[in-house]
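*Asks:* Given below, in the form of structure tokens, are the structures.
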Structure I
Amino acid sequence: MKDGLKKELSLLGIICVATGAMISSGLFILPGFAFHKAGPAVIVSYILAGIFCIPTLLSKAELTTAMPKAGGDYYYIMRGFGPLLGTVAGFSSWFSLSLKGAFALIGMGAYLSLITDINIKVIALACCLFFVLLNIIGTKEAGRFQVFLVFGLVAVLAVYVIWGMKSVNTANFSPFFSKGLGPVFATASFVFVSYGGLTKVAALAEETENPGRNLPLGMIISLIVGSVLYGFVIYITVGVLNPAELANNLMPISDGAGVIGGKAFKIIISAGAFLAFISTANAGIMSASKYPLGMSRDKLLPGVFKKINSRTNTPIRSIVITGLFMMVAIMFLELELLVKIASSILILLFILANLTLILFRESKILSYKPKFHSPFYPYMQILGIAGGIFLLIEMGTGIIFLTFVFLLSGALWYKVYVEERTSKDSALIYALERLVGRDKELTSDSILTELKDIVVQRDDVTEDKFHSMIENSIVLDIEEPVKMEDLFRKVSNTLGKELNRGPEKMFNKLIEREEASSTVIRKGLAIPHIIVEGENVFKILVVRAKAGVIFPDDKLAHIVFILAGSPDQRNLHLKVLAAIAQITQQPEFDRKWLEALNEDDLKNIILLSKRRRGQEGK
């Protein structure tokens, strides 16, 4: 067994996972319940729910491209706020997606009950077992199955909309706000779970090809496709069905198809609905099972859940425990309660996603390098937080209380199991230290290293010899102004110990090199470099001088790279000089250098900068 996941999901696969997750239960079962609450204005409720998703979609797109790891929103909330909130978010994401999957499985049971006398919940349990086995076989196979399902579903719904236009009775929309304006917003909260597909995509980030492009693009396309389908299909359904027949109808779209095209078309749409439920249930298990995997990696759950089967490349234990939880939900939760709890937890996660993006931006962690940047920051995120709070309030006190109990349970698990097993390092600590100063007792720098490693893995960065030399280099971080001679004296003592050379001799070489020609190659940057005796010797020492190093002719340098190499390393010497030149010419380099929080941050600025990479010294 192993811990890594293969990148097997394409842009099309991402679109199909998210779209399939959005246009199933939310479309084929919920409209009847939602119509009962909001009347014809249920169309507005669905559109509002989609609009409320936009800020969080943009935040999730940025966060997942910065941290494309299994666990999605849980993963970046954990890195943002630390293990306590990370534990709560992990359980929330896992349960929310699992409940939505259970909801879809009940929908499958309802539609299959048309052709069989078997109990709905028994059918749902059997279907759950099938999808558990499918996902154990592999994500790539499950993803291909998802593409087939979604294409068939969209085709069937397109026929429903086009054919149904001629049968719409406009009188069904009058009065449009028959239940009043308040229920429209309450219903938007109720149907919010319909857009949970966006969370599913975040959970699959580690398995996505080219996540920097495919994740945000796939999420945006999915939301557009899902919202358009919701609007048109619900418009047709409200327009063709008698209001009394539509209210609380478990199969509203199928009944609408019966009005439009008779029994034959009703059977076709029912088959499409069944495809939709299959797609959501499959996507639900596929994505929800990644949360125990991610939480186990972070020691929030026992280690058995992080194992990846070497033959199928899937987290079998994580998939099985997710399937078992969905089965429990099917057996013991009523449909409407299941939907409300799933929606409330999803809204809470959306609020946390927006807060997390703000936190990472304000922490100024330089190894936080998303491929996609949310526009209109921070106003878009503030709008997302305010909208989420508004929707939660609209859910009602009973559901808010149940959600609070759930969150309290997650916090209790943290206290009992997690607290002594995990690091407390987070972006929150780095944001606070920008306000109150750095406290070495408080931070461990582990998040800086982790984010840097994520970027290296995400961008397939070649770790050449320059990369390894910078990782192992000595860094001097000097606050006060310093004269060149004093810096060279300090550097000579440090490098002398490293290279087993006399400090005085090294100091003289540095002075001689500077007298020969200035090593300040541009404003703020100096690269003193000397030749030392021996073979296979090369060392880099990095200096950040906030107040500046004063070189001859009053030249001031804040960025100093000191190179010491033996004569046989001439080619490496030249390549390192070229690499430093490329890196330090990049826009914003000087600003980032001066704003870096610590020595690890300084190294990460160099390591994550774009440059031509080669096999120096090999």
Structure II
Amino acid sequence: MQKLNNRQELQLARVAFTNAIAREKRRILVCCETGCVSIGSLDVYDKLKQIMDEKNIPVSVELSADPENIGNDTVGLKKCACHGICEKGPLIRIEPEGWLYTKVKVSDCEEIVEKTIIGGEIIDRLLYTMDGRTYERRDDIPFFKKQKMVVRELAGKMDSTSLKEYLANGGYLAFEKALFDMTGDDIVNEITESNLRGRGGGGFPTGRKWSQVRRQKELPKYVVCNGDEGDPGAFMDRSVMEGDPHRMLEGMMIAGLATGAEYGYIYVRAEYPLAVARLRNAIAQAEEAGLLGEHILGTDFNFTIRINCGAGAFVCGEGSALTASIEGKRGMPRTKPPRTVEHGLFDKPTVLNNVETYANVSAIINRGAAWYKNVGRDEGSPGTKVFALTGNIANTGLIEVPMGTTLREIIYDIGGGIRGGGKFKAVQIGGPSGGCLTEDDLDLPLDFDSVKKVGAMIGSGGLVVMDDKTCMVEVARFFMNFTQNESCGKCTPCREGTKRMLEILERIVLGKGQEGDVELLLELADTISSTALCGLGKSAPNPVVSTIKKFRNEYDEHIRDKHCATGTCSRLKRMVIDPSLCRGCSKCARQCPVSAISGELRNPFSIDLNKCIRCGACLETCPFHAIREE
């Protein structure tokens, strides 16, 4: 794409590429994000291209502003972003009809070309089906009905690897407006008025942060994007970086305009290779088009963006640890103050927000703060939130809902309820730093303040749904194990305190819990959260405290009765002989290595649970299936 030297050339390019899309008689959008790529979507894309080439069907894989290069009979074949309903991939969207094909295989490609691309017919067997009903259009599927797309409004609707398609869909319109029609104060005031709050977990007002950096006199200033998404089961930021990277870049550029910064850094974990590749491609495209670099669009504004890949340390999601890592130091937090807005990257004033926060900016600039405040259900937490919906839920995937949407709506209306018709027990929200919500919280509006009041936090947006077969003590142990492994070790409360908490939890799930363990856990939790250096340490005990508060009976059962009712903790399973099935053959007693089974021949035997080591030898030996675990 040739360099755009001024505002007029940008506007003309946008019109030209919009017209180019309109000239495509049909668009085939193949999801090419990590989820679908992992199950063969790139092979599907390549096969469709091969078949259409063999049949001499004009194919457009890249937009051209020249009408002679793309006729009205051309089929656009594009690599699009994640639709969100990941378990149904690989997914293909057919435009202009809006059809959605699910679980597409390479073997389906010939039929898709013949029937859909050439014949214009729909293939029923590839459509989404739920509860016996088939849905032709994506937007009619219940999974999408209560969603509201702002950050992901272009997901599945355009080529996510193309600057040209982003421009055709209104891309960089907000940056253009901010560059030519607004001052830095205007931008900061608009973001402040919108009450956009940071989507990385803390919910700090974005406008306040930008205004603090704008007031700083020291130069240079930096804009940093936190793409170090480390929560188990979370992939919200990855989806934006892979599926709509220019939207994130545009938000960073507007932040640069607002604060007087000329340098941007994106910190993204190296475990996201596709996101890194898409970001590098987007930056290169923007530089080639003159949207990044020096004298952007003929103005005095200069802005460059660089990518730094992190090694996967969870602690580098904390601001000061992240900036230290970019500087080439070990990623460890420091005491505050001074804050990042004053002494951040390279000890200079720094705006630090996460991917989703920047991805909201262009919509606010384009549509106004008043519009944004009306998107959510509470002016205190306006806009939308992207969640990764995982666990024991019928419809897993990525969703975007208005702030204030209730947990019940997410789990039952969007998620389709508990998988297999099970009973809902809890949801872990906010990852290792969050807490659990239960059936009593189903009507709780999910916004920053409401969730905080019940002892949890929205965090970056992970939602792990659990059914009644889930052991909450084991859940607490899992998250504490994760946090303890990820502790940087700089401060004693986190380094030693989380280790002690993990040791206690491991004893409990092994059946070695003692009276007073729960009280000791709560005491350690209070000490760690009060004295740890950074947010990771302060929030590390949250899952434990939350599960104790909501499921104290399960801790007591593990400690006093040495029993796990869900059967999850294998060392706490009980071996029980059903007297109605036992024939008194004594095979189990002869196989027991600790002589825990006794009885008389031809009469039901019994197991002494105080001696039983739960090795399972009796279970395997019994010819009458009279022994079971419970």
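We did not get these values from a lab; they are worked out from the coordinates using the rules stated. What you are looking at is a predicted structure, and each value in this text was computed from that prediction instead of being measured. Cβ atoms are built from the backbone, for glycine too; each structure is taken alone.
*Asks:* Looking at structures I, II, which one was distance in nm of label points 7 Å out along Cα→Cβ at positions 223 and 471 calculated from, given that it came out as 3.7?
*Replies:* I
*Asks:* Compute relative contact order in percent (Cα under 8 Å, 6 or more apart) for each of I, II and report the one that scores greatest. Please report the intermediate quantities before stating the final value.
*Replies:* Working: I: 21; II: 11.
Result for relative contact order in percent (Cα under 8 Å, 6 or more apart) over I, II: largest is I.
*Asks:* So if we calculate FRET efficiency 1/(1 + (r/R0)^6) of positions 271 and 375 (r between Cβ atoms, R0 = 30 Å, to 0.05) for every structure here (I, II), which label has the highest result?
*Replies:* II
*Asks:* Then there is this: State the single structure among I, II that was used to calculate helix-only ellipticity at 222 nm (-39500 (n - 2.57) for each DSSP H run of 4 or more, over all residues; to 500), giving -10000.
*Replies:* Attributed to the structure labelled II.
*Asks:* Suppose semi-axes √(5λ) of the Cα gyration tensor in Å works out to 57, 23, 21; of I, II, which structure was it derived from?
*Replies:* Clearly, the read-out refers to I.
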